[in-house]
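Asker: Read through the structures below before going on.
Read the figures in this text as sums done on the coordinates, not as results from a lab. Owing to the predicted nature of the structure, the values given are computational and were not obtained by experimental measurement. Cβ atoms are built from the backbone, for glycine too; each structure is taken alone.
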Structure P
């Protein structure tokens, strides 16, 4: 079975939880870009971090993140922010790897109790979660 979570819905959930506006953009079936506008001196700049699905273990999603040259420190700051705002959900595992505890997302607790996730991928508009019912 498949569950599609539209990027707009996910952006709204992040805004609701963190009070921060972010954008999500499709790159390929394993990669999206998370963007956040930040103030730099007297101007605004869009900071983007590439998030790539590494693996899924149970309800834990492992993501690699890459920000490119010069933005790694800002990316680390963004990861600290996410950890503070999404405590218990997002964990920085070091080595540019994030661990997302999907079962700690309030809206996912009940559904995840009944399913086994086999794959997480992306399409141009949404996150695709493939799962089967638990036996």
Structure Q
């Protein structure tokens, strides 16, 4: 059989297959299976990506919580330091200082308060400082 005849024969064979309902149904089924597999694979890929994103978010949240706890601890230590500074310099203001420093939540503000309490020339200035920082 020559090449040209073989090609014609294959084209006729293809047209018979293309028009056969059985083969049409099989092709549709295969196409649906391929589409379903593609969708399933994409869903699996997205599920994995979502899991990774959730794990990263959980890790980030845990880190934020740890940082928050560390900051709260730092603030408590600095509040205690501020009260001790007042008690060292102006014992009569210690209780007032204990109440006032609870309002100061910024570590740098508390450090500055401690420095200024140690530099305060008198009790009135220290009382004013405590009132100013707690606003």
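Asker: Going by distance in nm of label points 7 Å out along Cα→Cβ at positions 20 and 116, which of structures P, Q comes out largest?
Answerer: Q
Asker: Match the computed value 86, 13, 10 of semi-axes √(5λ) of the Cα gyration tensor in Å to one of the structures P, Q, and report its label.
Answerer: Details: P: 26, 15, 15; Q: 86, 13, 10.
Of the options listed, only Q reproduces it.
Asker: Quick check for you: by relative contact order in percent (Cα under 8 Å, 6 or more apart), which of P, Q is greatest?
Answerer: P
Asker: Kindly point out which one of P, Q the value -7000 was derived from, the read-out being helix-only ellipticity at 222 nm (-39500 (n - 2.57) for each DSSP H run of 4 or more, over all residues; to 500).
Answerer: On the way: P: -7000; Q: -30500.
Only one of P, Q returns -7000 for helix-only ellipticity at 222 nm (-39500 (n - 2.57) for each DSSP H run of 4 or more, over all residues; to 500), namely P.
Asker: Ranked by distance in nm of label points 7 Å out along Cα→Cβ at positions 28 and 52, which of P, Q sits at the highest value?
Answerer: When distance in nm of label points 7 Å out along Cα→Cβ at positions 28 and 52 is calculated for P, Q, structure Q comes out on top.
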